[in-house]
1. Can you tell which of 1, 2 yields 0.8 when distance in nm of label points 7 Å out along Cα→Cβ at positions 27 and 51 is derived from it?
2. Kindly point out which one of 1, 2 the value -0.45 was derived from, the read-out being log10 I(q)/I(0) by the Debye sum over Cα atoms at q = 0.13 Å⁻¹.
3. For relative contact order in percent (Cα under 8 Å, 6 or more apart), the calculated result is 33, so let me know which of 1, 2 that is.
4. With helix-only ellipticity at 222 nm (-39500 (n - 2.57) for each DSSP H run of 4 or more, over all residues; to 500) derived from the coordinates and found to be -28500, which of 1, 2 does the value describe?
5. With FRET efficiency 1/(1 + (r/R0)^6) of positions 43 and 59 (r between Cβ atoms, R0 = 30 Å, to 0.05) as the yardstick, tell me which of 1, 2 scores highest.
Structure 1
Amino acid sequence: MTLHRLGKDPESPNNGSPTVYLDDETGNYILQGWRVTDAERLAQMDIPAHETVIEFPQRMMQFFPEVSGGDGADV
């Protein structure tokens, strides 16, 4: 398995998160973002114990190949 970085948030300071990766084995996206800890927001979702929730800015959608029309790999 190899993760391909498709893009990092251009507005994130110090080249930090959020980041979009593509797992070449499963074809799934791996998303790195800001952990949601606000109890009011979390209470509105049904989150299984084995999952977590992240916040991911809309501006990051440009890195998904389905949106950009290409492979998007930033390798």
Structure 2
Amino acid sequence: MNNKGVGVIFCLISAILVSAKYISAAMFMSNIATKDASLFKKGLEYVGPFLSIEAILAMIIGILFLGYGLYIDSKK
């Protein structure tokens, strides 16, 4: 697999991690009768920063791999 493919996979992993963060917050808040943005924000705080940090890290790695792959292709 070339560098561009690896970069795309890391970007996909980043998108999955971000969606997992919001889905897990929605699952935590599913039993609450009133739906409010401030309550959902509390649910996001309950999930914690781990998924956000991992998503940002995966996105940076993906962009670096994509950039390097495009750089190598432009030199050919």
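Coordinate-derived values only; no laboratory data. All of these numbers come straight from a predicted model, not from anything done at the bench. Cβ atoms are built from the backbone, for glycine too; each structure is taken alone.
1. Source structure: 2.
2. Going through each structure in turn, the value belongs to 1.
3. Among 1, 2, the structure yielding 33 for relative contact order in percent (Cα under 8 Å, 6 or more apart) is 1.
4. Going through each structure in turn, the value belongs to 2.
5. Biggest value here belongs to 2.
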